[in-house]
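Student: There are structures below to look over.
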Structure I
C-alpha cells in the first residue's frame, strides 16, 4: 500500500528470525530425544537376544557367565540412556516454553502492524472522502476544477 510503512518492521523481522532460531533449537532437541529413545529400544532388543541365548539349555558355563556380564552392561547402558532421556526431556520442555514466548512476541508485533494498517486505511479513506465531498460541493456551486 503506497504511503504506508510500519515503523517497527525491523523489530518484527528480528522477532521472526528469533522465533525461527528457537524453533530450530527445539526441533534439534526433539531429534536428539528421539535418537535416545531409539538407542534404548535397540539396547532392549539386544537384551532380549541375550535372554534368548541364556534360555538355550545347550550353552556352556563360560558362555553363560559372559552373557550375564554382557546383560549387566546392557542394563547399565539402559539406565544411563534413561537418565539422559529425562534430562533431554527437560531441555525440550524448557525450549518449548522459550519458543512459545517468541511466538507470542511475534504475534504481538503482527497484531500491532495489522492495527496500524487498519488505522492507515481508515485515515486514507476518510481523506479521500473529504476530497470527494469538496469536489462535490465545488461542482454543486457551479464551479470547475482548476
Structure II
C-alpha cells in the first residue's frame, strides 16, 4: 500500500471518528504528496524514496516550527505542531536510538577510514545515504562530530 493510499484510508477513519488533529496532519501529508506529483519531471508519480524524503522534510519543518513556538511561548501553536509530528512519525521507519546511531556511525567511520575531524565530509556522505529515513541530518552531524572530535 502506497503512502497516498495509507493517508486516504487514515483520513476516512479520522473523519468517522471526528479526530481533528489526525485529519489535519493527514491532510498536510496529502497536500505534500499532490505537490510532489505535480512537480516537473514527476510524471504524476512519487517513488517510495521520494515519499520518505517528503516525510522527512515535513518532520524537519514541524520540529523547526515547534522550537520557534516554544521560544515565543505559543503553547497553542506548539501543541498543533507536536500533534502533526506524532502523525508524520507513524509513516516514517523506526527511528534509531542514540546508541544505535553511534554504533552505525562507528562502522561507517571504520569502513571509510576516517581519522579525524577533517574526514567529516567523507563520513557524512556515506552516513546520510545509509541512514536515510532512520534519523535526521542534525543528529547524524552531531554524532559524527563527537566521534571524530
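Student: Starting from the value 9.6: which structure in I, II was mean count of other Cβ atoms within 10 Å over residues 53-60 calculated from?
Tutor: On the way: I: 9.6; II: 17.1.
The structure behind it is I.
Student: Ok, one more. One of I, II was used to compute helix-only ellipticity at 222 nm (-39500 (n - 2.57) for each DSSP H run of 4 or more, over all residues; to 500), and the answer was -33000. Which one was it?
Tutor: Attributed to the structure labelled I.
Student: Distance in nm of label points 7 Å out along Cα→Cβ at positions 29 and 133 was computed and gave 1.3; which structure, I, II, did it come from?
Tutor: Values: I: 5.7; II: 1.3.
Only one of I, II returns 1.3 for distance in nm of label points 7 Å out along Cα→Cβ at positions 29 and 133, namely II.
Student: Something else: Can you rank I, II by distance in nm of label points 7 Å out along Cα→Cβ at positions 45 and 125 and just name the one with the largest value?
Tutor: Going through I, II one by one, distance in nm of label points 7 Å out along Cα→Cβ at positions 45 and 125 is largest in I.
Student: Using Kirkwood radius over Cα pairs in Å, single out the structure from I, II with the greatest value. Don't skip to the end; give the middle numbers.
Tutor: On the way: I: 21.8; II: 17.2.
Structure I comes out on top.
Student: Computing mean count of other Cβ atoms within 10 Å over residues 21-28 gives 18.6 for which of I, II? Please report the intermediate quantities before stating the final value.
Tutor: Numbers: I: 14.5; II: 18.6.
Value 18.6 for mean count of other Cβ atoms within 10 Å over residues 21-28 corresponds to II out of I, II.
Student: Using the calculated result 20 for relative contact order in percent (Cα under 8 Å, 6 or more apart), pick out the matching structure from I, II.
Tutor: This figure was derived from II.
None of the figures in this text is laboratory data; all of them are computed from the coordinates on show. Since we're looking at a predicted model, the values are computed, not measured. Cβ atoms are built from the backbone, for glycine too; each structure is taken alone.
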